[in-house]
Structure 1
Amino acid sequence: MTSASPSTAGPDPSGVRPGTAPPSHSVGVSDLTKRFGAVQALGGITLDFPRGQVTALMGENGAGKSTLLKILTGDHQPTEGHVLIGGEQVTLASPADARAAGIRIIPQEPEIIPHITVAENVYAGALPRKAGRRFDRAELRRRIQADLARLGFTEVLDPDLLGSQLTPAQRQLVEIMRALTGNTTATLIAFDEPTSSLAEHEVDALFALIRRLRDQGIAIVYVSHRMQEIFKLADRIAVLRDGNLIGVQQASATNEGELVRLMVGRDLSTMFVRQRVATDRLVLDVKGLTTDDVRDITLQVHAGEVVGLAGLIGAGRSELALALAGDLPFHSGTVTLDGVTLPSGNPGAVIRAGLGLAPEERKAQALFLQQTIRENTSLVVLDRLRRFRFVRRAAERALAQEYADRLRVRTPSINHEVRKLSGGNQQKVVLARWLARRPKVLVLDEPTRGIDVGAKAEIYQIIADLAKEGVAVLVISSELTELLGLADRVVVMQGGRITGELPHDEATEESILALAMADDIANASTPGASS
């Protein structure tokens with residue numbers, strides 16, 4: 001017998017030891033049904049996830065994707081039907097059972113422990129120990145360095161960083177390392193919206209890793225609302241709607257329009273059609289605004305106008321939004337809102353003047369997840385709801401119900417906890433809060449991030465309705481098609497400053513990207529410029 005030769009194809013990220021075969025058994029579900037009381041979340045789904053292929057799982061929020069993943073990972077038990085591994089029925093009674101079977105999930109919101117290091121986060125629950133007592137720091141360092149090298153993460157992840165110091169991209173990498181370390185070979189790995197916080201180069205690196213895992217015989221399940229990613233990565237696409245499997249398509253044999261029709265049951269080709277209603281009344285006037293992160297920003301937004309703010313990740317768009325909202329102080333310049341000069345670093349004064357911000361990280365920066373829709377909606381209008389220092393609960397309920405109905409928040413009750421809502425409905429609650437305040441200016445930072453196409457269309461209609469009502473809207477988005485469809489004009493940032501502005505009729509993806517990379521292009525064309 002001859003021993004296997006070492007691989008020359010780069011580090012093996014799957015946990016498969018050199019010289020061993022890839023997993024030979026596939027994962028699937030048969031006649032799978034899940035009911036929560038009277039609500040049916042899944043209805044008789046039969047679907048396989050072949051090894052060595054990327055299966056994209058698509059559908060609107062509430063279509064059943066998360067429920068299906070939670071059954072595969074042992075968090076939920078099916079009401080009827082079975083999980084199959086290698087064609088045999090299995091019971092995954094807990095996440096530990098799923099992990100022992102080689103099933104892993106990379107969640108959309110990584111669960112990172114803030115006060116311990118990357119190394120300790122990766123091996124949490126399985127830290128190496130000395131004689132059963134204190135954990136072995138030397139062995140921990142040996143393991144983390146070996147696994148960082150095996151996965152190709154050595155240059156992008158410092159094992160000594162605390163969880164609280166990690167960027168969103170690094171948090172994702174920690175979750176990936178958790179999934180790919182341990183003694184059990186991975187059979188199926190599910191990625192749930194993994195790129196929502198990643199820069200373009202980080203997305204490319206993630207896709208390269210996923211393809212390597214696929215090529216080593218692992219079944220990949222990929223959940224995303226981003227069509228370009230799906231067609232770039234997936235071999236096959238499974239579409240869920242209202243808990244039912246609508247169909248499975250080969251990625252090479254379908255297109256975006258067909259997938260949208262399968263997901264929502266209608267054509268969304270007109271989702272961006274709206275009347276331009278911008279007026280000449282100047283509402284937001286920013287002159288020479290400079291903070292730690294942005295420089296000399298001059299920007300104007302008029303009543304009824306939708307202005308798009310474009311730029312690559314790190315351009316300073318979110319930092320500008322936080323400065324406008326009073327969450328970050330500015331060193332120089334002025335911000336005037338409907339004739340009133342706003343103070344630096346005073347969110348209360350900004351809210352009273354009439355500016356609202358729906359931030360990029362809605363769960364961390366906008367919502368109180370353990371509180372109800374009613375409590376989250378009324379948060380910034382309690383001054384109007386109080387009488388003799390007490391909140392008038394009937395008025396609060398009426399207000400929350402009015403905006404939940406207006407924005408079509410899908411919920412059993414306004415007393416439902418926000419953490420139990422889908423991403424799209426959580427975003428609607430953030431918008432309901434500011435609509436209840438009746439703002440003059442509304443800043444929306446990545447308003448459709450992690451939201452399905454149906455909910456996106458509803459958010460776009462809300463923005464159009466706000467413009468009709470005379471609200472000045474500033475939309476920050478990394479999706480250029482979104483900005484091109486929504487905005488009356490597009491302002492582009494790079495490196496903390498504005499590099500250009502394009503009216504709606506002149507804005508294209510190419511012209512926006514040229515301005516977003518203006519300095520890079522200039523440096524590249526300069527003789528002797530460093531790369």
Structure 2
Amino acid sequence: MRSSRIAPFLAAGVVATLVPALAPASASAAENPLSQYLQQKPAWHRCDREMPAAFQCATIKVPLNYSRPDGKKIDLAISRLRTSVPSERRGVLLLNPGGPGGTGVDLPQLLASELPKSVKRTYDLVGFDPRGVGQSSPVGCGMTAGEANWERPYKPETFAKDVKWARTVADKCYAKQGDKLRHITTRNTARDMDVLRAVLGERKISYLGYSYGTYLGAVYTQMFPQRTDRFVLDSAVDPARIWRGMIQVWAEGGEPAFTRWTEWTAERNATYKLGQTPEAVRKTFYDLVARADRKPIDLDGSKLTGDDIRSSGRGIFFSVRDAAEWVVQLKRAAEGRARSGGGETRTPTPVPPSFGRAAPPEDNGDAAFWTVVCADTRNWPRDPEQYRADAIRDKGTYPLYGDFASNIKPCAFWKKNGGEAATKVDNKVGALILQNEWDPQTPLTSGQGLHRVMKGSKMVTVLGGVGHGIYGSKSCADKTATAYLTTGRLPAADMTCQAAPAAGERSGDPLPLPTAQGVPGMVSRF
């Protein structure tokens with residue numbers, strides 16, 4: 001694919017047409033270079049002895065490089081939970097939990113208890129680990145725990161160290177993975193999805209994608225519009241902002257959330273005693289930041305610097321009651337008073353099926369994240385000084401998180417190697433976009449950006465809704481999504497619905513969306 005200057009353009013324009021709606025049994029390699037992949041018969045088997053027998057797994061092959069289908073092959077781990085009522089079956093509902101770097105083979109089983117019975121009667125739920133993730137030929141860079149920590153504030157005295165870190169991560173990834181890296185992209189994952197569609201014998205696929213999964217779904221609709229059935233895109237990524245802009249939007253979205261929190265908390269000063277006015281509440285918080293910069297605050301055994309508090313607060317402030325309680329505890333700890341009550345109890349992250357193979361590299365989640373966000377687009381600046389200037393500017397504009405978002409990342413040193421340009425999403429394919437008003441990972445403006453370029457979509461905005469991930473969380477948007485998935489009818493116009501008052505104060509219980517080992521969950525990923 002990359003042996004000549006014109007090859008990337010051929011790949012971008014032609015490969016999307018290589019996969020027929022259904023692979024004819026008599027297709028030959030001469031007629032279709034992908035026929036060897038489209039005619040695979042998955043060897044379905046029970047995913048794990050600890051899981052229900054109905055939850056089945058298999059592995060298929062896909063080409064590493066779609067312009068050279070006779071070249072190196074990689075594994076694609078897939079799973080399914082078949083419809084409970086075969087007579088009502090419409091097809092498959094392909095699922096993606098987000099990431100990049102999130103595992104998906106366990107998603108059918110995890111969402112089975114969250115999705116309505118009518119949806120499970122209509123579809124086989126199908127999951128997969130995207131290429132490079134989990135059990136799908138996983139990538140790894142050999143990063144240390146320190147190198148995996150990428151939320152780095154800008155400081156003049158540490159910037160050279162941050163540049164060295166970014167270069168080291170990029171160099172380690174290439175030393176471990178080499179040419180494979182340029183093929184671990186959203187475009188190629190969309191191509192894998194279409195191979196999976198053909199292998200399953202479906203003319204079209206329906207899809208439920210969360211967070212990064214919305215971008216993956218949008219790219220699929222752009223590359224394979226005739227194969228797209230009912231697509232629900234939940235908590236959406238703006239295609240115009242991939243990927244540096246999507247990290248920077250965390251800072252942009254964090255400031256209004258912080259302002260909203262100061263107003264809410266000031267109105268409840270009798271309860272929290274953090275300040276009688278929004279300005280006083282703001283001062284209380286930034287006084288704690290300054291204090292922690294002088295001497296870290298010991299909170300439940302963790303020594304928090306001011307930078308730690310800013311980076312943690314960026315997501316917490318979207319849930320005003322959670323944030324107020326957290327800042328109260330910070331204040332108590334700073335004053336040397338013991339924390340009252342027990343610590344937070346966290347639900348362990350489910351372990352994905354192992355398929356009888358070795359576990360993926362420890363840094364697989366982080367390695368897959370950087371591989372996709374760096375290889376997807378050519379828009380990352382190459383000059384470290386550009387990152388310095390942007391970080392200084394954005395810390396002034398967005399003091400909570402701006403310097404974290406705009407500081408240098410490994411993508412500054414990622415080798416391009418003739419990779420494809422990012423997909424421009426601009427179509428009239430029907431889809432339903434779901435978006436909370438106060439989403440910390442994909443803020444409202446991001447969902448609106450996807451809606452603008454997918455002109456056939458309709459959008460449901462949950463006013464007062466807090467948190468990342470909607471469908472299956474008992475949101476007021478669930479009814480509309482279920483109606484669309486089961487009838488195919490989109491709303492006549494964009495809709496808004498109102499979250500319950502208490503739901504606007506806490507993020508609630510998160511959906512059981514899995515992440516790969518090494519990914520610090522949906523707190524700091526898409």
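A short reminder: the numbers here are calculations on the coordinates, not readings from a lab. As the structure is a computational prediction, the values presented were derived from the model and not from experiment. Cβ atoms are built from the backbone, for glycine too; each structure is taken alone.
Comparing distance in nm of label points 7 Å out along Cα→Cβ at positions 144 and 288 across structures 1, 2, which is largest?
1
Could you figure out which one of 1, 2 the value 2.5 for distance in nm of label points 7 Å out along Cα→Cβ at positions 72 and 264 was computed from? Considering all the candidates, the number was obtained from 1. Cα extents along the principal axes in Å, for residues 240-399 alone was computed and gave 56, 45, 32; which structure, 1, 2, did it come from? The read-out was computed on structure 1.
When FRET efficiency 1/(1 + (r/R0)^6) of positions 176 and 416 (r between Cβ atoms, R0 = 25 Å, to 0.05) is calculated for each of 1, 2, the greatest value falls to 2.
Hey, relative contact order in percent (Cα under 8 Å, 6 or more apart) derived from one of 1, 2 reads 19; which structure?
Structure of origin is 2.
When FRET efficiency 1/(1 + (r/R0)^6) of positions 304 and 424 (r between Cβ atoms, R0 = 30 Å, to 0.05) is calculated for each of structures 1, 2, structure 1 gives the greatest result.
Kindly point out which one of 1, 2 the value 15.9 was derived from, the read-out being mean count of other Cβ atoms within 10 Å over residues 200-207. List each step's numbers first, then the result.
Numbers: 1: 15.9; 2: 18.6.
Derived from 1, not from the others.
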